[in-house]
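FYI, it's all coordinate maths here, none of it is from the lab. For clarity, every value in this text was computed on a predicted model and none was experimentally measured. Cβ atoms are built from the backbone, for glycine too; each structure is taken alone.
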Structure I
Amino acid sequence: MKKITILILVAVSLFISCSRSSRRMVTLWTNRPEIAAYVEEFNATNDTVKIEIEYRDSPGTELVSAQTPVDLVFDEYLNSSRTAPLFGSLDSLFKNQRINPSLFYEDLLDLGTHEEHTNLLPVSFNLPLIYFKKRLESEYIEPFFMNVDNLKKASSLINESSTKSFTREGFSPLWSKESIYQMAVLNNTDFKQLGNILSWNDENLEKTVSSIKDWIKTVNKGMDAEREFEEKFLYDPRPKLVNQGRIAFAYSDINSFFTLPPEKRENLDFRWLSSGDKVYALNSILFAGIPKNAEHKKEAGVFLSWFFKTETQEKLLEASMHKRIRIFGIGQGFSSLKTVNNTVLPKLYPALMGHIPPENAIVYPFPVPANWPVIKDQIIKPWLLEKITAEDPQNRELKDAVTNWERQNPEQSKVID
């Protein structure tokens, strides 16, 4: 009897080994470390498909000139006009509820549409916020949102000064180039890609510059006082300065805030940086797609069907928490699945209780070029900062800054490439 049992176990072991060795291999390109954990979990539970990750600096743009077929891509800015046409339709995954489209934020899901077909599935998104010390009292701190006008009013009441300079400040947009950029977004500057043209609303961009210059002049005593305060006090990390009370507010985003060590944010609270009752998602939306020339489309679809389920993402989140991986949420942000954000995340991150924004409060960005991080960091942010702080800026118009940058960086080609 023992021999029979052993033979059965050996046979079962050989069957499992053979079935696993015959699994179809799917190649996935990404530059996101958290995807490796998701793939590991999938490979451990699926006997017919195995995902192999290849790390690429810029998977989406590298796909344009790829010499060998790729089966799956996870990256930001895949819905740009240059990369979106490279992906095949995923409409078949919605049939028979393999993936349930009603689980997604509707406007977010629409961002993956190309020529009336869903070519890309949003994985995650990030939201901007303002954080402050718990129990900070101000009539301008509302329960859910922090709009720019209220942030300015609250800051003006908190500013403390000696005879000549501030010893404590509420907030300055100049403390973060990203906060300046987000204020332009909140003013409906509408950066977007229209064919081969980078478009924006010049009038609203100028309004942003004027409003920040007014903030610096009327609330923070001008540029000299700003520079003096920064040189004296802003050498420590922002969370430390907020906890010490040196500054009252600081800009961040949900991923950066929740990846702070718990001891550094246990005394902090936050509100969504908003325009009225709307919070504008950052441009860095993570997408997943199957390229048109993929050799294993069906198998890649198996992975996507597994991944875009609430129960799957709940297990992935619990595993990340158990392993103490310092990555927030799904794909370093809120999940594209409403149920995950509304029911799962608050259980794992109690500080999110009462802070999950409703679907109709979130505004998603227009598609931008695939090289948007370069455009934003090397052209738009420096131009905004110079326009606000310099008496005689080198480039009076943003279009001039774009032209000059293209001339100085011929290796980068055009802004729209």
Structure II
Amino acid sequence: MPKVSVIIPSYNHEKYVAQAIQSVLDQTYQDFEIVITDDGSTDSTVEELEKFKDSRIRIFTFKNNMGACVAAKKCILESKGEYIAVLSSDDMFLPDKLEKQVKFLNEHPDIWIVFGYAQIIDEDGNDFSDEKHFYYNIFKQPNRTRFEWLNYFFYTGNALCHPSALIRRRCYEKIGYYDERLAQIPDFDFWIRACLKHDIYIIPENLIKFRVRAGEANVSGNKPETRIRAYIEFLHVLKNFLSIESVEEFLKIFPEASKYYDQVEKDLIPYFVAMIALERGTIHPLHQHFAIDVLINLLGNKDIADKIDKKCGFKYIDFIKLTGKYDIFNIEKIIQNSKQLNDKDTLLDEKDRQLHEKDRQLHEYDRQLQRLLNTYSWRMTAPMRTFLNALRNVSKKYFIKSGGRQ
């Protein structure tokens, strides 16, 4: 049985998947298998996969696109290794990635997941040069305790590189697989669930090449659909914090909640998570949305509602006031923007009316001018007007030459 299972969920990466597989075959550590599930690719990805004849490679294919988490789960269920490495089909391992991480997990049985830094490359494999891009430095993180990581996750979000991870199989057995309902942040959800149980570690050196494709073509690229989906998924993922197991762990994750020390009890942890989220919500409305959802569900339980009132003095009326204070759907901003647009439309309509009126007047002046030009008297006086214009020009030239003297 291999020590390591490298799983590769592939999808429409015909240009890169061979490089991904070869980077595994070129590892200094060779006790591995490669389990690939193609997620219904419509390009030549499967044909590229089938070019490899190494007996350690097993390939499964979906007829239709099912989602990356479904493909990853298929890989995990088919795999046999004690350690599982996840490789995106457009990324690459650096040669000693597995050797260093296997050694680390062997020596640190208390660590569930070990990560590394990532060398960021562009679509063509060159070093990525856009220093302002989100991915340029995001994975260069310091090591933290699991409590510090959970605090970071809650307030800031994800900063761990999924294809750099080597994960103990029992981690999946204890906390479950990637959530198949998620597309943008299933790894983030997994890290939170893992850190609620065990510590993780980052080896502070580049262990993979992480590709940032042109035009935000990555699955996580900054596009409208990914931003919308990520917002919805983040609301769901934050619910993991409602399952903190003890007051002691809650206070380690949120040391800023020590002001609630005398009030916190295990069954009230979700209430205090919501209160912390409301405080955070002054920076990001997503946390406000999460908090309101948590509170409305808690207060639906009469026993919990009575306990919250008794311990914290928070009543139904206080919740009602909150729902009028936090505009989680930006309704007022939308109304204000709509009013401003209507006001601008009204102004534009008035300007348009004025332009039409000026246009009408110009047409009337033009009509009157044409009538004048066609009159008998205008035609008969044309020679006189020509003579007078010539006289004015002569007088003007004389005036200039004389220096303006009369």
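A value of 1.76 was computed for Cα Rg over 2.2 N^0.38 Å, for residues 104-175 alone; which of I, II is the source structure?
I
For which of the structures I, II does the calculation of distance in nm of label points 7 Å out along Cα→Cβ at positions 144 and 280 return 1.0?
For distance in nm of label points 7 Å out along Cα→Cβ at positions 144 and 280, the value 1.0 is produced by structure II.
Comparing I, II, where is mean projected area of the Cα convex hull in nm² highest?
II
Given a value of 25 for relative contact order in percent (Cα under 8 Å, 6 or more apart), calculated from one of I, II, which structure does it belong to?
Only structure I yields this read-out.
Assign the value 0.97, calculated as Rg/Rh (Cα atoms, Kirkwood Rh), for residues 48-295 alone, to the correct structure from I, II.
Of the structures listed, the value fits II.
Taking mean count of other Cβ atoms within 10 Å over residues 88-95 as the quantity of interest, name the structure among I, II where it is greatest.
Once mean count of other Cβ atoms within 10 Å over residues 88-95 is worked out for each structure, II has the highest.
With helix-only ellipticity at 222 nm (-39500 (n - 2.57) for each DSSP H run of 4 or more, over all residues; to 500) coming out at -15500, pick the structure among I, II it was computed from.
Structure of origin is II.
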